[in-house]
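Several structures are given next for inspection.
The numbers here are math on the coordinates, done by the rules we state, and not lab data. Being a predicted model, the structure only gives us computed values, none of them experimental. Cβ atoms are built from the backbone, for glycine too; each structure is taken alone.
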Structure P
Amino acid sequence: MNYALKLNNVTKTYKGSDFSLNKVSFALPSGSVMGFVGENGAGKTTTIGCILRTLFKDSGTIEILGTEMTDDNVEIRENIGVVYDGDNFPGYLSAEQLSNIMSGIFKHWDDTLFQNYIKSFRLSKKQKIKTYSKGMTMKLALAVALSHHPKLLILDEATSGLDPVMRDEILDVLLEFVGDEEHSILLSSHITSDLEKIADYITFIHNGKIILTETKDNLIYNYGILRCKEKQVELIEPEDIIVYRKRDYQTDILVSNMNIAERKYPGVVIDHVTIDEIMLMLVKGNEI
């Protein structure tokens, strides 16, 4: 299998801080979308910073399109499109001026494609970026990221703060992009409903450590939560328990195969789970 992105035991510490990335490892197969999920401060942006070398890792390896990126490796940077949550470009520029600048930065800058995105996104070419709404700013950033024909697109909370209609519009563009099997996306987001629509894989990070990587379909269709009464908890075999969480009158137990659990524990209520619920269980729950 070919991978667009591979992290192996990546660590990053900060002086005067208790937070660190703790041997972060995951791999994004080419032609797929990975949702990168975790609560605020879990390490998503730090990990992305290490990938893009805006932060320097302490140890570990990061391969992008089969090669470890260095400061001198311009070609890899040509193949990466990046969209951040926030101000991606100086506000005094217009989209037209921005295109002129980008044509001097990227060898494969495609002004025709950029103008098509500007038209499709209903953005003004001459309007100053500082007068754009948040949604317009995100659309512009996405147009720039896609218009130099990258193979890997990295988005850090790019859809946060957008209304559902605008998010859906952006997700459609992302799906179109990844329709080419050479294109891949790492999408950091806390809006898990977006990830349920487009992600192939989900990677959970908590306190700087990867706690689970799975296919989205396996999480949604096979994972489940056992809703156990007090006496039923004793029936559940430890090897079936990923994490558990005690509530007022019941204990919730996360399992990786609800069909098997349903057959083994016929008297216990079992429910399908959302990505949100899985993340909550993994963060708030306890291991055996």
Structure Q
Amino acid sequence: MYGVVTRNAEELDWAEFDTGFYEVKDVTGRHTDPVPNAVNMVSCFGDTATAETDPDLVPVDADGNRATRDSTFFDWGYICPSAGHYKNGLLEVVKACADANDDVRLDDVGFPRDGYCRCDRCEDTFAESEFDDWQAWRADVITEFVEEADKRIPGKLYLTLYPDPYPGHLYERAGLDLDALSEYVDEFVVPIYDTAYGTTYWLETLCRGFRDALDIPFSVELYAVDPDVENLIHAAEVAGEYADDVYFGYHASNARAALRRMDAETRDGKEWK
């Protein structure tokens, strides 16, 4: 099955796509209304606008490095997953999405990187918790948030994963306990982006790693903006050997061209003499 990830509502009805994902809240902090004919997507703890207007909510590591877009390693600003009122607001957005369509996708779930967060809010919450291990506490914070989101989603819950299947890396990086999350998540989505897909051995390696790491269905999201259509087709074929579904991100026209060509190549033609 093939799908599209888009910010343009009119592209959701294109016949080539079996599934459409619509960004309701993205990492810039931009909001729009959910739609009934798509899986509405919510960027949870990626929120540059809020990070800029409310800096007290930005995660920090033990050295005081802040998870903002002008810091090393971060392409957008993050919000601390321990910020209770922000999480409550997110859950309200999730509920609004689920009211429009039963299925919802959660993006940017987790702490921003290894070593985060060491803000006073996190230190106090950890100290008051039942946990002695900081990593286990982090994972519990994220799992509890996903559990609360799942209570508000009557249909399928999709959750995006950072493309690193190496054992323990997602747990250490973002506080994602894949076994615990699998109780609430119906399908993981792994964006594996490239601007060319000129070679695909690395794509196959990552897909195979996730196939071995996950016990529930997972899909791969490819970047459709820049790649040549032939390269995009090849990437989709490679991803499709391992993933349950393949989605194309942010260039519906390029994705549609790839799917039409793939469909044409599978049909038997007639030879005219």
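So if we calculate volume of the Cα convex hull per residue in Å³ for every structure here (P, Q), which label has the highest result? Don't skip to the end; give the middle numbers.
On the way: P: 155; Q: 138.
Largest calculated value belongs to P.
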Practice task
Work out the source of -11000 here, i.e. which of P, Q gives that when helix-only ellipticity at 222 nm (-39500 (n - 2.57) for each DSSP H run of 4 or more, over all residues; to 500) is computed.
Solution key: Q
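State the single structure among P, Q that was used to calculate FRET efficiency 1/(1 + (r/R0)^6) of positions 127 and 151 (r between Cβ atoms, R0 = 30 Å, to 0.05), giving 0.65. Each step should come with its number before you reach the end.
Details: P: 0.45; Q: 0.65.
Considering all the candidates, the number was obtained from Q.
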Handout entry: Label whose coordinates, when mean count of other Cβ atoms within 10 Å over residues 103-110 is calculated, return 13.6 (choices P, Q)
Key = P
Practice task
Could you tell me which structure in P, Q was used to calculate relative contact order in percent (Cα under 8 Å, 6 or more apart) as 21?
Solution key: P
Completion exercise
Comparing P, Q on mean count of other Cβ atoms within 10 Å over residues 175-182, the highest sits with Q
